[in-house]
Structure P
Amino acid sequence: MAELKTLAKETAIYGVSSIIGRFLNWCLVPLYSYVLVDSGDYGIVTNLYAWTALVVIILTYGMETGFFRFINKQPESERSDNRVYSTTLTSVGTTSIIFSIVCIVFGQSIANALGYGEHPEFIWMLGVVVSMDAFDSIPFSYLRYKNKPIVFASLKLLMIFVNILFNIFFLVLCPIIAKSHPEWISWFYNPDYGVGYIFVANFISTTTVTLALLPYVFVGKWNFDGALLRSMLKYSLPLLLLGIAGIMNQSIDKIIFPMVYPDPAEGMRELGIYGACFKVAMVMMMFTYAFRFAYEPFVFAKNEEKDSKTTYADAMKYFVITTLLIFLCIVAYIDVFQLLLGPRYRAGIRVVPIVLMAYFFQGVMYNLSLWYKLVDRTMFGALFSLVGLVITLIINILFIPVCSYMACAWASLVSAVVMVVMSYAFGQKYYPINYDLKRIGFYFVLSMVLFAGMYFFAFNNVVLNILYRTLLVGLFVAVALWYEWLSLQQNFNLRRKH
């Protein structure tokens with residue numbers, strides 16, 4: 001239980017950067033939905049950021065997890081030689097620099113291929129940004145390894161605050177100044193550039209945090225080891241396949257949507273609506289990310305202890321309880337959330353419960369994934385993700401022309417459920433963990449019943465609706481607290497008997 005308290009504490013600290021930070025970033029969505037007159041402009045942002053999410057996974061090629069695996073395999077006496085960290089930084093840094101150069105040199109050709117030929121600068125800006133993001137992931141992993149969650153959170157928040165500051169400056173303040181005193185900003189501001197300033201703000205914020213990370217790059221003696229790199233790549237490259245398939249499961253719909261939709265221009269506007277409403281479900285992903293940052297180093301460090309599997313099972317149960325509670329809270333107050341979006345974006349709010357469930361199962365999948373990482377069978381993870389990707393692609397290609405973005409939401413959910421079933425089945429064979437399926441299943445069914453009560457029954461009065469749904473959320477909390485308290489009492493009594 002002490003280990004779970006430590007995990008919960010670090011999850012909460014990492015959550016400062018993940019949950020609060022992503023919430024602040026999420027606050028940009030209402031800004032975009034009101035400032036960007038045409039939802040197709042936000043479609044451009046959604047499409048290009050989907051590409052960057054894929055590229056950053058390729059540029060890190062599983063080396064974050066590889067770093068944790070190999071630094072913890074070293075004897076304690078050898079960890080001060082800095083070999084693992086130096087080798088990881090050198091590898092990821094080199095490939096990131098090469099990618100940046102390619103994007104700058106061939107930016108026009110890439111822009112033409114993606115349909116943004118009038119703005120090749122979008123490509124080189126985002127190319128440099130994702131290169132810095134990939135490189136920065138290793139110093140951030142080092143901070144996690146060194147148990148410096150406060151420094152980690154502070155630097156993440158720095159990047160987010162700078163990004164928000166410059167978004168507000170370019171999209172809100174500059175248009176106001178341009179009307180009254182255009183001569184003040186005419187030397188750098190173009191009123192017609194619009195959506196491009198979102199990428200400019202991102203470029204500035206990422207550069208800022210990269211510079212701030214430099215003290216954690218040049219630590220200790222630089223000690224590159226080619227043989228170690230080969231071993232790390234052998235372990236990590238299968239994770240690259242897993243990462244590519246995993247991120248494509250999340251972003252392939254946003255990449256192919258304009259290609260599959262019958263009318264590309266209308267498709268970009270539909271994508272903008274979907275992308276904005278998709279962000280409403282971000283709270284679930286925020287918690288999953290925060291949990292992941294603490295859980296991965298925790299899993300590898302805990303692996304050698306006798307009670308590790310019991311701890312993993314408990315972590316899964318509490319993760320499920322928390323994420324189901326988040327699901328119910330967002331659904332309960334969905335009418336409030338939708339008011340934060342511009343009127344032209346609200347039609348897509350019906351995708352939110354489906355996307356939330358997809359995020360829930362993706363989080364469960366992440367918990368299950370520990371088995372193939374611990375037994376060095378990472379190819380299984382790649383296989384599961386590839387199966388999920390195929391399902392996602394088939395559903396999207398077949399149904400986007402008919403159902404628009406609803407097809408994207410359902411594809412994500414179906415894919416995630418299939419991957420969870422596959423990972424659990426194989427995991428019980430190679431690294432069996434006695435998950436409390438009965439209790440987990442009970443909480444899931446309870447949450448779905450309460451969701452149905454919210455969805456199919458509503459008052460004509462908004463206040464009564466909110467009170468009614470709040471009572472249902474409170475019921476879930478009360479039931480979970482009661483059953484978990486009883487479990488703790490039973491475990492305590494058993495320990496006393498033995």
Structure Q
Amino acid sequence: MRRTKIIATMGPASESEAVLKDMVEAGADVIRINLSHGSLDEAIERYRRLRRIEESIGRPLGILVDLPGPKVRAGSFPEGGALLRDGEDLRLVPGEESSTAALVHVNHEGLLRDIHAGDRLTFGDGGVVIEVTDAEGDALRARVLHGGLLQGRPGVHIPSERLRMATPTDHDLHLLDAFVTEGADMVAVSFVRSAHDIRRVGTEPHPAGPMVIAKIETRAAVENLDGIIEAAGAVMVARGDLGAEMPLEELPHLQKRILHRCIALGRPAITATQMLESMVSAPSPTRAETSDIANAVFDGSSAVMLSGETAIGHDPALAVATMARIARRADEEFDYDGWAAKVNRLNRDLSGSVDDVVTNSMTNAAWRAASESEATSIICITRTGFTVRSIARYRPRMPILGFSTDPRTLRQLTLSWGATPIEQPGPYDPARQVGTAIEMAKGRGLLRTGDLVAVLSGSPDYKGVATDSLRLVHI
């Protein structure tokens with residue numbers, strides 16, 4: 001059973017219900033809608049299409065809407081693209097007009113104010129790099145350091161400390177309002193710089209509202225990491241823009257650091273960007289990409305994400321199936337015992353509330369009890385998903401069965417490592433639900449007579465929000 005979850009991005013190559021269903025059957029747990037492209041009406045129709053697919057497959061499907069943020073783009077390049085050559089000069093001008101190799105329009109009104117001589121700007125995923133040399137009236141002059149072909153309307157990465165734009169933007173909040181009304185499960189906030197940016201989202205805490213995912217892609221976000229993680233519901237290591245902000249040699253170490261802090265604080269962590277980039281056009285990945293996915297699993301990723309591979313790739317379902325196969329094999333080699341010891345070390349460095357202390361103690365006890373008793377599963381009775389996310393930090397060898405009466409909680413659990421979300425009827429009542437959860441799991445073939453299972457829940461008598469109840473049950 002694969003434990004690491006997969007997020008697949010919807011796009012022109014995966015618009016149809018048939019292809020989307022193939023992606024889900026190939027292993028996609030969450031589908032991402034990138035709101036940087038297309039209209040709001042088109043995005044809402046995609047969302048509703050996914051809900052129809054969820055109904056047809058008969059199990060929870062998470063939907064992640066990714067807000068564009070203060071995204072800066074170049075004006076459209078001519079058909080076939082424009083080649084920027086090393087050492088050539090060009091001009092940058094604010095505006096939405098079309099671009100050429102010699103004159104690039106950039107849709108950022110503050111371009112002349114925010115960008116200074118010596119600043120380096122990158123296009124797309126960082127393949128083309130230019131350096132601003134000076135200002136010239138209503139334009140900036142720049143020189144190409146690393147050339148390449150630019151097509152369509154590529155993104156322009158401006159150093160985050162230079163970008164004087166609020167996150168989330170007013171446009172982001174307008175899009176968010178529409179998807180809160182639709183009932184979206186998760187929302188990703190782009191170019192986060194502090195916990196204040198997360199608080200500006202202003203939605204109800206999940207599961208009443210969407211789970212807010214902070215994208216770590218700026219230098220400021222790295223500097224304010226713990227505060228952002230505590231304010232967010234989950235975190236994404238967005239390696240494209242983060243690699244443009246930070247020295248490339250630092251990126252692997254930042255990835256590990258971010259993932260470890262997320263696990264210590266009980267937040268799902270996503271590793272994203274160029275994981276199977278070659279499969280946009282090729283039928284199989286490179287050896288380096290295969291190793292990259294496996295190492296992301298070993299680092300502690302809750303989920304790994306596909307972007308262009310499924311949005312514009314030649315075979316989206318094949319890309320998902322390939323990632324699922326690699327992740328499943330990496331899950332088999334994961335250092336489960338060593339990871340639990342690491343989590344305990346990380347927890348000792350944290351100073352939390354009484355609720356945190358109770359939850360840390362009980363989930364550690366559950367991991368130890370399940371491991372030492374060779375329990376076949378860990379059953380979590382949860383209202384918000386908190387119990388599942390807490391035990392998932394320990395990466396137990398046995399499956400985590402997450403039972404909830406809240407449909408949105410179940411969809412949000414599609415992002416949690418190792419969790420199988422299962423809907424349970426009736427109001428939340430852990431004392432009553434243990435027996436029905438066991439019967440439901442037996443009916444699905446997840447448990448058998450004679451199994452020993454660990455059961456985790458929060459008791460109604462506890463005054464705070466914590467996981468405070470553990471039982472070992474012989475089936």
Item to complete: Assign the value 36, 22, 15, calculated as semi-axes √(5λ) of the Cα gyration tensor in Å, for residues 31-270 alone, to the correct structure from P, Q.
Response: P
Worksheet entry | When Rg/Rh (Cα atoms, Kirkwood Rh) is computed for each of P, Q, the largest belongs to | Q
Fill in: relative contact order in percent (Cα under 8 Å, 6 or more apart) derived as 15 - corresponding label from P, Q
Q
Worksheet item: Thinking of P, Q, which structure, once helix-only ellipticity at 222 nm (-39500 (n - 2.57) for each DSSP H run of 4 or more, over all residues; to 500) is computed, gives back -11000?
Response: Q
Discussion item. Given a value of 1.05 for Cα Rg over 2.2 N^0.38 Å, for residues 167-326 alone, calculated from one of P, Q, which structure does it belong to?
Written reply: Q
Response to the item:
If Kirkwood radius over Cα pairs in Å, for residues 175-246 alone is calculated for P, Q, the one returning 17.2 is structure P
Practice prompt. Using the calculated result 15.9 for mean count of other Cβ atoms within 10 Å over residues 159-166, pick out the matching structure from P, Q.
Written response: Q
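Taken together, the values in this text are just the output of simple stated rules run on the coordinates, not laboratory data. Since this is a predicted model, take the numbers as computed values, not measurements. Cβ atoms are built from the backbone, for glycine too; each structure is taken alone.
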